[in-house]
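Colleague: The structures come next, written out as structure tokens.
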Structure I
Amino acid sequence: MSMIQTGKLQLNSTSATELTGGATSTFTQVVFPTPFPNDANVIVLPFVQTFNGPDTPGLRIADVTTTGFKIRINELVGSGRALSDGPHTTETIGWIASTV
């Protein structure tokens, strides 16, 4: 039986676009309202809900566990380089987490 949780947060980026895989020091920690069971496989689907900045805000998710995940706005990257300046204004991010 699948379990689903939802949420939203206000998120911005004051740092340059992150280009190094696994570097999560600039990510924001999100804690699920209710932890999923310890043996659950959890997926997270984030969506930008607003259009406040001129550059396209990509989203990066990391370290998904049964208790939460890390997220950041990471403006678009192409061919290993940032396609914009990196910092991004505050956007509303909605998310759905589910067991699979």
Structure II
Amino acid sequence: MPNSLFVVHVHVHVKPEHAEAFRQATLENARESVKEPGIARFDVVQELDDPTRFVLVEIYRTQDAPAAHKETAHYKRWRDTVADMMAEPRTSRKYVNVFPDDAGY
């Protein structure tokens, strides 16, 4: 079904002294996350002007897939590892894809 992908943007602001450690922990989580059947794509982007700010772009095949993702060992390890690195609580926004359709995922 076209336009059924569930997209989550997670905005993260980390303490400056933890930017590289957060980046490494998040890359490890992303590499494992893309192996999950419910995840179509998992991007990690870092702001150029402020390297303490990241956005995780999580693209799920269903609206139930995020809950399954949060039960994985790699997510729990990431969550616990980065908890004290945050400069402020992370936030998220949820979307549905408009273009391209999800036929390629």
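Colleague: Please state which of the structures I, II yields 2.4 when distance in nm of label points 7 Å out along Cα→Cβ at positions 74 and 90 is computed from it.
Modeller: Going label by label, the one that fits is I.
Colleague: If you don't mind, there's one more thing I want to ask. Taking 0 as the value of helix-only ellipticity at 222 nm (-39500 (n - 2.57) for each DSSP H run of 4 or more, over all residues; to 500) derived from one of the structures shown (I, II), identify that structure.
Modeller: I
Colleague: For which of the structures I, II does the calculation of mean count of other Cβ atoms within 10 Å over residues 18-25 return 15.8?
Modeller: On the way: I: 11.1; II: 15.8.
Matching structure: II.
No lab work stands behind these numbers, since they all come straight from the coordinates. On a predicted model such as this, the values are computed, not experimentally measured, just so you know. Cβ atoms are built from the backbone, for glycine too; each structure is taken alone.
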